[in-house]
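Right after this note come the structures.
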Structure P
Amino acid sequence: MRLPYKIIVLVVLLACFAALAALVIRHGPAIAAFDANAANWFSSIRSNGLDGVMLAVTKLGNPYETVGIFLVLGAFLSMKNRRSFYEFAIASGCAIAAVGALKILIDRPRPPMHLLFETGSSFPSAHATMATVYLLSAIILIAPLVKNRPARNFLVAVCAILFPVIALSRIYLSVHFASDVLAGIILGMASFLFATIAVRHHKETILSPRTG
């Protein structure tokens with residue numbers, strides 16, 4: 001995707017996030033209905049077996065596990081492709097900083113009934129944000145560097161299943177509203193796209209001839 005188009009997509013993502021955040025802050029009926037319908041659907045599919053799966057999967061988004069994933073992916077990219085490493089590091093840093101600031105500013109309470117005890121604000125979902133960043137990084141940055149085709153396909157398949165399930169587990173376990181998770185996905189996409197734009201712009205600035 002060319003740089004101007006990336007900027008347009010980034011603006012659209014940020015506009016969508018801002019609109020969603022405004023609806024959450026205003027406690028509008030549309031967002032309340034959306035969250036309630038999603039919560040009711042996930043509640044209808046609960047079972048003891050699925051509870052165990054979701055509790056196990058959601059732990060991959062906890063702080064210690066997230067740091068571990070970051071170190072593994074970062075180490076791989078730093079050895080294989082420095083530009084991709086910078087994109088990954090900037091995306092992760094932006095996502096973490098944005099989530100922390102937004103949780104403080106919006107301070108949305110978590111759902112009252114949940115299967116897992118969590119503290120802190122609900123909006124946006126940090127799990128969904130980081131899962132999105134890691135999914136995009138794995139598919140766009142890491143997969144092309146894996147030369148073995150079966151291994152590359154396996155990596156893409158696992159990530160395409162695992163990271164979305166991490167995000168959805170937050171709704172299933174009732175520790176987040178569906179709008180929190182949707183906001184996290186949008187924020188993760190925006191963070192990743194911003195990182196690619198920043199690295200690309202920096203590269204073009206260095207390589208462009210200077211006059212004067």
Structure Q
Amino acid sequence: MNLYYKLERKFGRYAIPNLNKYMAIIYSLGLFIVSINSTFYWRVFSLNIPELLDGQVYRIFTFVVYPPFISFSLLLSVLGIYIYYNFTTALLYVWRDFKFNLYMLTGMIVYVVVGIIVYFLYGGEYIVILDPSYFAMSIFVAFAFNFPEERLYLMFFLPIRAKYVAVLEILIYSFAYIGASVSTKASIMASLLSVLLFMYFVDKYSFKNFLRSLFSV
């Protein structure tokens with residue numbers, strides 16, 4: 001019996017049912033907060049590593065309030081929450097509650113650990129504040145790992161399979177990494193690392209299936 005099934009047997013009863021619905025509500029709340037006062041989130045809720053190490057431990061949980069795509073526009077953020085809910089509903093169908101809970105927890109832990117490591121690597125010279133947008137958007141990569149052949153519509157009219165969307169997202173992240181700030185680099189690293197670690201160690205079948213699908217003719 002592998003580690004995941006041991007964890008599920010021991011902690012499965014504590015899983016939050018339909019967590020994706022609560023996340024959609026949390027993102028909606030975050031959207032309201034940011035639209036009213038854009039600086040409030042970064043001052044109070046963000047994953048500010050120096051403040052976290054100074055005792056503000058609550059930031060480990062509150063940083064996920066930040067909604068996806070809000071840095072682009074309010075309308076795009078609303079659309080992003082809707083897409084997030086649909087993608088996570090599909091994942092919840094195959095993962096069930098405990099695995100989805102574990103995915104979210106893994107992402108949060110990796111974000112915090114990467115942020116702290118990067119902060120100390122730079123000798124505490126930078127105020128490392130991780131951008132949670134990448135954390136929310138990484139769900140699309142997880143979706144593609146589980147449904148690589150699913151047809152999506154890029155820009156609402158261009159049909160493209162989910163596996164190629166995932167590759168495109170990873171490439172965009174990789175290019176964004178170049179020349180980015182220390183905080184952005186840490187955020188990109190944490191988001192991709194959390195998905196890859198989770199898929200490899202918890203959902204290895206989907207991970208291997210994605211790779212086979214990606215390189216098949």
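Values in this text are rule-based calculations from the coordinates and carry no lab data. Please read these numbers as outputs of a predicted model, since none were measured by experiment. Cβ atoms are built from the backbone, for glycine too; each structure is taken alone.
Annotations
- Read-out relative contact order in percent (Cα under 8 Å, 6 or more apart), computed value 21, structure in P, Q: Q
- Read-out helix-only ellipticity at 222 nm (-39500 (n - 2.57) for each DSSP H run of 4 or more, over all residues; to 500), computed value -26000, structure in P, Q: P
- When distance in nm of label points 7 Å out along Cα→Cβ at positions 60 and 76 is calculated for each of structures P, Q, structure Q comes out greatest.
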